[in-house]
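The data blocks that follow each hold one structure.
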Structure I
Amino acid sequence: MCGYLMQKAAIIGLDGVPYGLLIDLADRGIMPNIRELLREGAITKARTSMPPNSAVSWSSIFTARNPGEHGIYGFTDFLPNSYTVSYHHSMRLRTQPFWQQNHDKRTIIVNLPATYPPQALNGVHISGFISPQLERAIYPHDRSRWLTETGYVVDVTAPFSESEIPGFIEELKRTLRKRVEVGLKLLDSKWDIAFFIITGTDRIGHYLWDAYKNIRNQYHDEFIEYFGLVDEAIGQITALLPEDTALMMLSDHGMASSGMAYNINTLLKEEGYLSVEDKPEANYNAVRASSRAFAAETNKIYLNTEDRFPRGSVKTSDRVDLEDEIRGLLTSVRIGGRRVVKTVFTREEIFDGPYSSDAPELVALPEDGFSFKTGLFSNEFATVDRLQGRHTEDDAFLYLRGAENLDDYTHLESALLALRTQYGGLKL
């Protein structure tokens, strides 16, 4: 690592970009700015936080803490003693992000997921998805008019049909241009730490992953072109950084083909672990008292415990045996002779901290070629996933300029610790 303190620190996040894609496109000259940066620094694969969810991973990145310490387990969670699902908001974070511990550092944050509404800081903070109101997505709030007048948008509109794909691609480009415009404007002011995140990389991966390597895909050129534009954006941003700036780039998770989408809740119903009333409008409030487990938000499996849910039927003394049963059930599933579930973790295996008891009891990961769904009221076991790409947990990337190696920083909770090594004034 560099042996002197950096004057400034910058972080560039590429949501949903796997290590292999970045290296591939750099080697092929599609991302020449990335290729040049790779010559100047070190890059490694990194494991994401569990579950491989952007709210969880970015929270781990900007706090340098395990989910058991920061308390975020997804974009949704259950309200206490309730089956009611509530979306994440920034006040749920149980530990301070690095900018709240560094009030003497003027910080610029652009498009950081899972931080809405942005809290007070020394600088400017524009939150990323999910930010339902643009006017409340920026601190200080008196900058909201400026943000609106630039044409800035938080996120693109998801395409729901083939006919909407061309418009989706154009919206990705427009959003990126505005994101960069706002970021460059802020970088032209006084700052000590800058944090800039591109999330269109995740969106194009979800909806057009097949277009990446399949040259016969009608959107292959558009996919490659978009990453070329991302590279140009990185070049514009890094060109404004003073020469001695500590630079980190990273992704919050990787991406791979979704393939067949397997519904965990259908399996739990079929095997007698889950029973729901025929009330789709009630969502998880339709879970009956006889239920012992249910899945939520793709990877998370909750036991219907007495101490957590109002109609809980699982005693604390039965929890470990039930976890073993469900783990065995999930890992035994085969479709066409292929395993569907790669592994199932208990919360004790992956979470560590005072808020670990808030975590789901189990987190499941799919095998290659599969993804998970958790529809409570569907009776289909498997369907073709309408998303082409799914999150992966073992092929995010971490880059540091000036680092000799990154062997100690292969988990995303360590990412800010890596930056602290180069930027000695950063508190974590």
Structure II
Amino acid sequence: MGKVMHITILAVGTRGDVQPYLALGARLRREGYQVKIATTLDFEILARQYDLEFGPISVNMQELMQSQKGQSFISTNRNPVEFVRQMKGLMQQEAFKLFDEFKVACEGTDLIVFSMMGVAGYSIAQKLKVPAIAAFIQPFTPTAEMPGFMLPPWLRLGGAFNLFSYYMSNQVYWAFFGPLMNRWRKEALGLPPLSWIGPFGEAHETGLTTLYGFSPTIVSRPNDWKPSVHVTGFWYLDPPSDWQPPQPLLDFLEAGPPPIYLGFGSMPWRKPEELGQIVLKALRRSGQRGLLLKGWGGLKVSELPDNVFMVENIPHTWLFPRMAAVVHHGGMGTTAAGLRAGVPSLVIPFFADQPFWGDRIYKLGVGPKPIPIWRLTAEKLTEGLHELTVSQTLQRRAKALGLSLKAEDGTGAAVKVMEQSLSKKSLKK
């Protein structure tokens, strides 16, 4: 990678938002680069387990998501405009502090890799005069071949509308966050304001190297994307080398047939006890063993029957291949782990990109039709569990897809693209 030795990755969000970037950082570290990940304190221990430097971002994502504003954010924003408006409400008070902490984390680095929530890295790279690479985990680059991921999956109005949906999403984002970002650029960086197309628009127009950490088997690379845009494959984070599963979990797995995993990750829900009862009822009616993930408070049960076990947090790449099927919220990281495990998936989407991934699973024929969280009942979940465990077609397709994904090396492909991109820039100098 030429003279680039130190790389800083900017990523903020829930575990599903951050974990792919930890995987990318861990791969870069194994390839011999010094790597810092700037993210929230929720993930400091995890980052250090992979020998990554840590740039502390003081926003507490778990606390933020479990707050009243966070609950409202998840429960009400099915509209893309409302989604961005409420995101601004969540982040506005923290925005300047977040940008400043990103800036501190980037001091002395040779390359900045920024996520969608770490887009301040685009401006910081301009100030520091170092190269930047965009790295996203949802399709965000404009294309006529599919609508933006925030739109309902059933909305299909053709190429012109698809293309317009990306520019509309970008403009909605920039209308809310542009004034904050441009004020910070002026006051903290001494840079002129970005134009009306914003950082994402500029990155697209200038052909900034952009990595997508999902599989082309799941989302085909659009033909109208520029050569600077690369779909590398999913960025999986395997357990740390010294990690061992807890013995009680091993005992439960060995005590009977493979259970069904049910968990909603970092998604808190306003009625976690009710959700817990729905899950237990469905398991009882379907006669299945269950393994529940406690997560960030979205799922609560007071008493567990003998055929159900609950865990705080277990690496999905280890756990999912040992399941009969997985039921989850449709976050990208959980989706990727479920697909690679080769078992059928049922998605219960809450918001944001989750309906998009649930729709992809359904369209690929490796899971039932998604059930939005606000429509979930014990009856519907029971039907979903039945389909997951009885349909040999789902199971056969899921197994074949899992084998295909295991053959991919997403982080390796991403590192290769980064090295090629920076070598070209070095030659141009």
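Numbers at a glance
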quantity	calculated
Among I, II, which structure scores highest (criterion: Rg/Rh (Cα atoms, Kirkwood Rh), for residues 37-124 alone)	I
Structures I, II, by mean count of other Cβ atoms within 10 Å over residues 189-196: label with the highest value	I
Answer label among I, II for the case where distance in nm of label points 7 Å out along Cα→Cβ at positions 173 and 285, calculated from the coordinates, equals 4.6	I
Among I, II, structure where relative contact order in percent (Cα under 8 Å, 6 or more apart) as derived comes to 16	II
Per FRET efficiency 1/(1 + (r/R0)^6) of positions 101 and 157 (r between Cβ atoms, R0 = 41 Å, to 0.05), the highest-valued of structures I, II	I
helix-only ellipticity at 222 nm (-39500 (n - 2.57) for each DSSP H run of 4 or more, over all residues; to 500) from the coordinates reads -8500; which among I, II	I
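Read-outs throughout are calculated quantities, based only on the coordinates presented, and are distinct from any laboratory measurement. The shown structure was predicted, so the numbers you read here are calculated from the model rather than taken from an experiment. Cβ atoms are built from the backbone, for glycine too; each structure is taken alone.
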